Structure I
């Protein structure tokens with residue numbers, strides 16, 4: 001039976017920019033666990049290694065999100081090669097999905113992929129995400145949909161993932177789950193937080209079996225433009241989220 005391996009600190013072996021990226025990514029894993037978006041050791045959050053185009057950090061396959069630290073994150077390239085001395089492998093599907101976006105979208109450095117109950121439920125609906133509330137309007141005509149092709153282990157699926165994401169930052173993977181991407185980990189997290197809330201709300205509305213209404217297209221578009229034109233709002237909430245991660249368990253910094 002595989003055993004958990006204690007990973008020694010890599011802080012002395014990486015540059016300051018990479019170490020800070022590792023700390024923030026490890027915090028994101030702990031925060032995803034805190035909000036209940038985990039799927040045991042599965043799913044993935046990745047972050048491009050600063051000052052590189054074809055290297056990124058991802059979770060070691062075998063650790064729960066609550067156990068991930070800055071040093072245990074695995075550095076790989078877009079071909080799936082492990083670039084550092086890690087006792088852990090990476091999940092094949094995680095490599096396929098994340099490498100697709102890291103390769104094609106140089107403007108997006110962080111990617112979060114989840115299999116939450118609400119996200120998976122909504123991903124099976126033909127109607128997709130509905131603008132039922134103000135938060136959901138943020139994604140109005142600004143989210144992609146990717147058809148299910150089985151477990152994402154085939155490299156040729158990468159081009160279709162990228163095509164379906166288009167110029168958006170969010171993707172609903174049909175019969176699968178949710179994906180958000182951002183210029184940094186704060187934006188990807190902010191987008192996932194409100195996308196998850198929007199999915200939960202929609203499933204509650206549909207489960208009520210009561211009549212519901214949708215706002216006008218004009219008001220939805222106006223709201224979306226305000227949300228996306230409001231600057232880097234994620235830069236305001238990410239420091240507070242980092243503080244929360246420290247309050248929960250600062251061991252992610254190891």
Structure II
């Protein structure tokens with residue numbers, strides 16, 4: 001298990017102990033949401049979840065819900081201690097842990113914004129993100145990690161932009177006027193950039209360690225709980 005997941009597991013366990021829920025007979029269910037249920041009907045049709053490459057796994061705990069994007073998705077049911085104790089050695093197990101972490105922290109009131117926005121809200125978020133970047137960095141060179149079409153469209157209009165993605169259907173093609181590069185270009189793009197926008201999915205696929213936190217802004221619902229526990233900057237204005 002990576003140092004990050006060791007830290008997350010330890011912090012999560014401590015919170016559960018303090019709230020006297022660690023040893024209760026509580027089950028957390030995680031399921032893969034359908035496209036319309038997850039993001040509604042945005043104008044764009046090339047969001048990863050619409051293409052079937054990823055699913056949004058949703059965990060439910062009491063009144064809390066938490067999500068995680070993953071390319072490995074199966075149902076799961078277990079106790080909190082089972083989830084904390086499991087080996088986080090593949091994308092499925094990490095997604096179970098991350099979505100469950102988000103659901104429990106949501107229920108306990110530590111986080112909000114753990115449910116993905118719908119319809120055209122990603123474009124609203126993208127406009128607000130551009131404003132935030134200008135306020136924080138000025139006119140930076142921006143590297144976007146993860147294919148988010150609304151972000152690409154708005155960022156390309158405002159900044160010098162490079163995009164790194166893992167989907168072979170996107171790599172080597174021009175999308176929204178921007179050439180999509182593969183992961184072999186990550187180190188060069190990170191060094192080139194002044195600001196990084198990093199999908200929270202990097203937590204699930206365990207590539208998050210590649211991105212220096214001092215210039216990274218993480219986006220999405222997946223990283224809601226981890227960002228809270230680890231002090232990462234997160235931008236996700238339209239989630240609920």
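Tabulated results
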item	result
Source structure (of I, II) for semi-axes √(5λ) of the Cα gyration tensor in Å, for residues 72-199 alone, computed value 31, 19, 14	II
Comparison of I, II - label where volume of the Cα convex hull per residue in Å³, for residues 56-103 alone is highest	I
At a computed 17.1 (mean count of other Cβ atoms within 10 Å over residues 8-15), which of I, II	II
Answer label among I, II for the case where Cα extents along the principal axes in Å, for residues 80-119 alone, calculated from the coordinates, equals 36, 27, 14	I
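Read-outs throughout are calculated quantities, based only on the coordinates presented, and are distinct from any laboratory measurement. From a predicted model like this one, the values you see are computed outputs, not experimental measurements. Cβ atoms are built from the backbone, for glycine too; each structure is taken alone.
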